[in-house]
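Just below sit the structures, each encoded as structure tokens.
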Structure P
Amino acid sequence: MADRKVLVDRSQSGKVRPWREHKLENLQYGDYLQMLHYKKAHRVKECGEVLRFVEDKNGHKKLAQTWFCHSRLCPLCNWRRSMKQSNQLTQILTEAVKQRKTGRFLFLTLTVENTTGDLLKSELRQMGRAIAKIFQYKKVAKNLLGYVRSTEVTINHEADQPMYHHHMHVLLFMKSSYFTGTDNYISQTEWTRYWQRAMKLAYVPVVNVEAVKPNVKRQKNSLLASAQETAKYQVKSKDILTNNQEQDLQVIDDLEQALAGSRQISYGGLLKEIRKQLQLEDVENGDLINTDSDDQKVDQVVREIVAKWDYQRKNYFI
């Protein structure tokens, strides 16, 4: 046992992949599910217990086999899911730009007031119906080529009970005509009015819209940054694992019920068509071993490595 080595899995850029951190979070999440008497608790705790990698002569590893639980809040699965969604979305957007060179991207963030756990599920459904309505509004529909939308939920732990800030990120692919004249262009005030109307809100919601620069890689308003923002975690682990056990249990129970049967990310129009053309797998229920990343490609395989989680030493060992 003593001569076994700790797993070190680095990306092509040299960054250590955080297997241990996410597995520790996974086990804490599993413990909470057990306390809440969820039947899947045992299955969740077995997620990513044994990892089999293939390695090339340069020491680059690629995950070849493991078992993931696919639970919506599992930190280990969410990490893999977010990577895969981001990589797929980048492929789709790259192809969209090739097919419609004059198309322009907008990044739209739609928010509503915070809500309680018992209302979260119905409000998320209402948001889904509302954005579908907006896509049908004449001024939007005539300029819209395609879209990808995702929901994110953050938690305010300061109140007497957990309050949920649910909001939607929408990456819109628009015709170039969108930016020509008031008949086509939609101001932030108009987007806000559309969202208020579609959601039937008595108050003016906070809405943000900004043009995306497709060819700038590192700025916050670049296409890559927008793709990563759209594909990021629906719920961050730090929001459900705060070491305040009583509140964590409440939050996990609320979110398990609110998110059951929902989709985090969905496509429409040209982006949906391209997704089919590229034959990309469904991330929500699909394979999380392959994250569709060039970073996970290895040259000629020279050996296989099996890493097992050690519950006493709290790490993966080879």
Structure Q
Amino acid sequence: MSNTPEFLVFGATGQQGGAVTRALLEAGRGVRAFVRDPYSEKAKSLAADGVSLAVGDLFDRASIDLAMKGIRGVFSVQTSSPSGLLTDEQEVEQGKSVADSAVSNGVAHLVYSSTGAAGKGHTGMGHFDSKSRIEDYVRSLPIATTITRPASFMEMMMLPGMGLNTGVFTYFMRPDQSMQMIALHDLGRINAQILCEPGIYAGQVIELSGQDITGKDLQDAFSHAAGRPIRYQRFSEELLSENDFLKRLTALVDNGVVAGIADIAALEREFGPMLRLGQWLAGPGKTLFENALSAEPSSIGLR
């Protein structure tokens, strides 16, 4: 593995940045991770794996500039407002700040991880529209950029309150309606490949997904993996009437904005086989799935 960091990864202690960091390390590339707390367990684990830590805050431009020194490629992802940690405007501010810093510090290539709902018109969901705004800004700058738009993560289905522990799993789709999803493992390796080959991918916007999945597919895959029946049903009308966030997301699945438009066959020709749900449940997602099956009753953690 290279000891000199080539790539700066934001969100390295989180889901997306963590997946990209792991993939870059597996490829033998040097990584610098931008972290707020170098003493957190996740940050210490990164350091133990050979990742260089750049300590800073996304609201502190000077710390971002310092982290950019000597870097040739950046993976940029920001926390969204549903986390409760920042507003949509603050997300946009952070996304712009990372991009501006990359330009000012002579970085050759910026990869921005957006969302599958971006670039398809105004959605009315702030944490989707914020990413469209960041995309537009990034494209306006004098730097080679690649924008990736991941579909919903398979990991999201393992959040509390989705019903796996009750034998009745609830989600957005009707039983016969499909929605694209991707495993974080695939998101990580694809973004890592893009970072390593800017000459091929600069200037592209790439929709990412691993599989078109229906509610019936979920029922079959979960039942097989659990070794017992897991029934699927869509979020109830009662729940949607009480939860405006889920109601609006469900409407965006119905009108296609969040359902996904990635050309999965083309992705596999370019980046290799994508994990299907059954493979994910037996592999990277096995522990998450087993934990969800035995979880204590909880309100829905999706937000």
Structure R
Amino acid sequence: MNEYVYPIIFGVVVGVATRLFMLKTDYRQYPTYLHGRIIHVALGFIAAGLGAIAIPAIMEEEFTAITFLTLAATQFREVRNMERNTLTQLDGYELVSRGATYIEGIAIAFESRNYIVIFSSLTTTLVYLLVNFWASLIVGVVLIILAMKLMAGGTLKEIVEIEYAELHFEGAGLYVDNIYIMNIGIPEKQEAVLKYGMGFVLKPKTFNARSTIANLGQRQAILHDVSTALGVFRDSGEPSLMPLAKRDLDDGRLGVFVLPQESNKETAIQVIGETPTLENAIRMPTEMNANQKGGVK
């Protein structure tokens, strides 16, 4: 039997295991459908195979085989497009949409996970060939743990303080604390909002966090996650019952108005805190100021 068979098989196993550990379903319920899982596991298997074969190909001086990695990158870019298109189509049927920023973040994550699989299988195969099986096993476990840590990303609770705030009306204006949300002039709708609605105030911990939560995509992600986890008291064609998030222009706080079917303050605060900080929403104006002071242009 060829000396590369066992290293390649082990590299593929580690790569597929890495992809399986990163393919999890939480309260956001994506992906849950079986066919979606099969697609991502199959692509993970292909990525693992490419990564595992790369090192033996180099050792055998079959450098043309490495060009398959370039083809793989093209195919995995299509994974991002597939996820983006699918979620964009589904988003039109959500009572509270994810928003384009959230969707793009999910699409990028699915593409990048395949590259992590390639790196994991390539590294374990290399260690197997250079050292032994046990060393590659240790490296494989470490890589899986690192992959799970790296792909976890940041959450809002790391950059904001979340507090419950009572809803109240001043005339037709709806307020969360002292943050204006919207106008609701129909008395019946006002009663429904006060009965079922909940308000939360997000206080940014830093100036950078203030800019991040100001992003409209980040705000929509908060509303979507809360509505998914706790339900939403509305139906289509009812704009007055639409969850909203508005800024306090003076201090950058964010007022969040939601209408959950399950009115649980603690759970809602937990869900808001676990909302991912979207990569495309992160802003660091203080870094720009520091660069300018240091003479970097």
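Any read-out appearing in this document is the output of simple, stated calculations on the displayed coordinates, not a laboratory observation. All values reported here derive from a predicted model rather than from experimental measurement. Cβ atoms are built from the backbone, for glycine too; each structure is taken alone.
Hey, Cα extents along the principal axes in Å derived from one of P, Q, R reads 53, 39, 39; which structure? It traces back to Q. Ranked by distance in nm of label points 7 Å out along Cα→Cβ at positions 181 and 213, structures P, Q, R are topped by P, which has the highest value. When Rg/Rh (Cα atoms, Kirkwood Rh), for residues 93-172 alone is compared over structures P, Q, R, which one is greatest? Structure R gives the largest value of Rg/Rh (Cα atoms, Kirkwood Rh), for residues 93-172 alone among P, Q, R.
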